[in-house]
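Enquirer: Please go over the structures that come below.
Read-outs throughout are calculated quantities, based only on the coordinates presented, and are distinct from any laboratory measurement. Predicted model, so just to flag it, every value in this text is computed and none were measured. Cβ atoms are built from the backbone, for glycine too; each structure is taken alone.
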Structure 1
Amino acid sequence: MKNIACCQVVRLAFCLAMLLRVGVSVAAVDKFDPYAFARVLYDSNIFRASGNVTDEEDDTVTHLGGGMESDLKLSRQHLLLDLEVDRVLYDNFGNLDHTRVNGVGTWDWQVGNLWSGNLGYQYKRVMSSFNEQFTREKDMRTTQTGFLDAGYQIHPDWRLKIGVDYSEISYQKRGRLDRDSTAGSLEVQYKNTLNTRVGVRVKYTGNDLSQQQDVLGAKVNNDYTETEVSGVFYWEGSGKSSLEASLGYTDQKFDELGDRDFQGSTGRLTYKWKVTGKTKLDFSVWRETSTKSNEITTYILSKGVKIKPTWQATSKISVFGDASLYNENFKGQNEIDAALGGQRRDDDRWQYRIGTRWDPRKYVQLSLSYLKQKRDSSIDARDFKDNQIEARARFDF
């Protein structure tokens, strides 16, 4: 698996090297923005414990780091390099200290007037959350992803898009969550003169988990495939609103224990509205399958709604917030648990956030926010309440 990831990097480097040879005479740095940041977070329930949480469950977490955002233009091509690294330090639970890394290199390519797309590689290393684990151990998750997408303008009004990506996900402690994921997609779009695009998208994803699950002494394979066929709709209003929607059918099949399979309607709608020159409102609603950021071995059926307002109070001060409601049905695991006489799991989760951002100088951004979240589960041990206060400072060079 790691050899495949290395091959992706080599191929990407080769392509970029060839591009540099061709376009070096016209190379120009369109963007190079290094920055440093500090973030202090108070979390009242670090381990997402249920019941009455004591003072021993909270902590103050400090992030110190830096990064860069760059764009190297080579004729009609763009080489985008983004990197962020930070050291995370816990006041009370020092065993959780770690270093986060997130880097991505993308060749934003164009050939002639008809072909364009992206070729890239991403490396991400983070500490997995405690939302789905009872142990209090640090478990680092590493994700390596190679991706390629291409668009072809078949006709002035018609466009064809194809994409493939491969991800390798590994955990430091919970090897049962390790997996390889391969996905391919095809989309045909029609665009009219009113900034409206409609199309059909087909996406196929194969998930191969490295370990089998022990069920009553028997080993069960959790590998599965997912096929999604959906209609897509994109609309841009008169500069004040936009709408993106997809509605389709998802067919998810496991190699073993087919009672866990899922077939049903899925979709997502996102609407963005500039209410006034200073006020924006984003609204999302969805029904889709999810692996909760690869924190479970099967899948959930997630339904939810999110509202996100933003108010530009002055030229330097903005106020933001969001309110979300999630319903998460652990359908992939519930069938196994029910067969063993266990309890089905269904969660409702609420999340509210409010904050403000201040830009005293062009190169300085300061922010302060408050987050409250609550999870009510059909399994009492999965309930939790959490409050967070966060202060951020970023300095651009």
Structure 2
Amino acid sequence: MKRREFIKSSVLALGGTALMTTGCGKNKTIKAQGQVIKRKYKDITVPLLGFGLMRLPMNGNKIDMVELEKMTEYAFAHGANYFDTAYMYVDGNSETAIGKVLKRYDRNSFILADKSPIYKMNSQSDVRKIFDEQRKKCQVDYFDFYMCHNINVNTFEQYRNVKMVEELNKLKEEGLIKYFGFSFHGTPEILKEVVKDYNWDFAQLQVNYLDWDVVKAHEQYNIVQAEGIPVTVMEPLRGGGLVNLSEKAMAKLKGNYPNATPAEFGLRWAASQNNVVTVLSGMSNLKQMKENIAVFENFTPMSEEEIKVADEMAKIIQSQGEINCTACKYCTEVCPKGINIPAIFSLYNQYKVTNSAFHLKVYYETLSESEKANNCIKCGLCNKNCPQNLPIPDLLAQVQKEYEKAKASA
């Protein structure tokens, strides 16, 4: 079956019915509005847009629960009832936050995905122990989708050593997990081993039009597809990098599609791949959610012409020297010096777009002294934790050098 035929046959347009929530012993009705497109997955239907809970709305250093509740209610009203969290998201507070919000809703009205954190595991017994902790934090009896989190060259053997797959399979047999998969940030060579290890229900891959070639996402996607494993997409906008396009990349987009936004274009590209169950977007406020849901209420797969433009935009972005960082913060979890690596790379990427040494100096100096690149001791722990396999110490030195030049010229 051709790609576009597959997508058309798997898309369901659902709408009309109201969603019931429960809380404090009372029923609450949320009036259904325009519904996002849904796709059939096994014995359920899944919204093509999922709410990624890594970048939640913040009020200072705390999650903005009022905004999160508004976003969740809006998501329910539009049929976007897939929520994806993880043990370490938002400094370990994501699971608790979404648990407090979702407890108001009937358990059958939403799909909740979570992940098993390998860095917390020392033995097989830890797998179930952490799993039970996560259920308690999320205030649910079971998870719909559950994953071995962040399999890569550094974690693969550890997963095997603690027999994580075996233990999680027991939990699935007990009905505590409905669908069992893995999220992946490794090499194609490792992925080939992973897909043979178990009869996975799904795989969560980093899929966007820039990383399709940059981090061999296309090759990884083909490996999974060849095994018949459905895909949930993470980082469709590459941590926001494909929203804040360079002037040249934006000109390419607007020159061909004047009414398209960078976010809409990136989300549609990811959702247009066949074998995709849902596309996760790490939305941080209600405005972003409304804009993204609007894309999926009227979703149409990309044409071959649009895909060609995306390829050309990717080449433009790559040629402008951006650092391929998605701001996952896995590096900061292990940095002994507390360097704010994602922020530094983000500042540098924006500098490469604007070519403004003044802005690099000003924004870099908003970081505390302990967060800056010159504190790097080149221990290499960040490299081992980086899903993108970036040479982080070398890149930090590169940014520091550019900052010193910008400071001298000020």
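Enquirer: Supply the structure label, taken from 1, 2, corresponding to relative contact order in percent (Cα under 8 Å, 6 or more apart) with the calculated value 11.
Expert: Label of the originating structure: 1.
Enquirer: Suppose you compute Kirkwood radius over Cα pairs in Å for every structure in 1, 2: which one lands on 22.1? Kindly include the intermediate steps, with their values, before the conclusion.
Expert: Details: 1: 23.9; 2: 22.1.
Only one of 1, 2 returns 22.1 for Kirkwood radius over Cα pairs in Å, namely 2.
Enquirer: Taking 14.0 as the value of mean count of other Cβ atoms within 10 Å over residues 308-315 derived from one of the structures shown (1, 2), identify that structure. It would help to have the intermediate numbers written out before the result.
Expert: Numbers: 1: 14.0; 2: 18.0.
Checking each candidate, the match is 1.
Enquirer: For which of the structures 1, 2 does the calculation of mean count of other Cβ atoms within 10 Å over residues 148-155 return 21.9?
Expert: The read-out comes from structure 2.
Enquirer: Once distance in nm of label points 7 Å out along Cα→Cβ at positions 340 and 380 is calculated for all of 1, 2, which comes out largest?
Expert: Structure 2 comes out on top.
Enquirer: Could you figure out which one of 1, 2 the value 0.80 for FRET efficiency 1/(1 + (r/R0)^6) of positions 156 and 212 (r between Cβ atoms, R0 = 30 Å, to 0.05) was computed from? The partial results should precede the final answer.
Expert: On the way: 1: 0.05; 2: 0.80.
Here the read-out was taken from 2.
Enquirer: Can you spot which of 1, 2 the value -13500 was calculated from, given it is helix-only ellipticity at 222 nm (-39500 (n - 2.57) for each DSSP H run of 4 or more, over all residues; to 500)?
Expert: 2
Enquirer: In terms of FRET efficiency 1/(1 + (r/R0)^6) of positions 76 and 332 (r between Cβ atoms, R0 = 41 Å, to 0.05), which of structures 1, 2 is highest?
Expert: On the way: 1: 0.35; 2: 0.80.
Across 1, 2, FRET efficiency 1/(1 + (r/R0)^6) of positions 76 and 332 (r between Cβ atoms, R0 = 41 Å, to 0.05) peaks for 2.
Enquirer: Hey, Cα extents along the principal axes in Å, for residues 268-363 alone derived from one of 1, 2 reads 45, 28, 26; which structure? Mind dumping the intermediate values first?
Expert: Details: 1: 60, 26, 18; 2: 45, 28, 26.
Derived from 2, not from the others.
Enquirer: Thinking of 1, 2, which structure, once volume of the Cα convex hull per residue in Å³, for residues 124-235 alone is computed, gives back 100?
Expert: Among 1, 2, the structure yielding 100 for volume of the Cα convex hull per residue in Å³, for residues 124-235 alone is 2.
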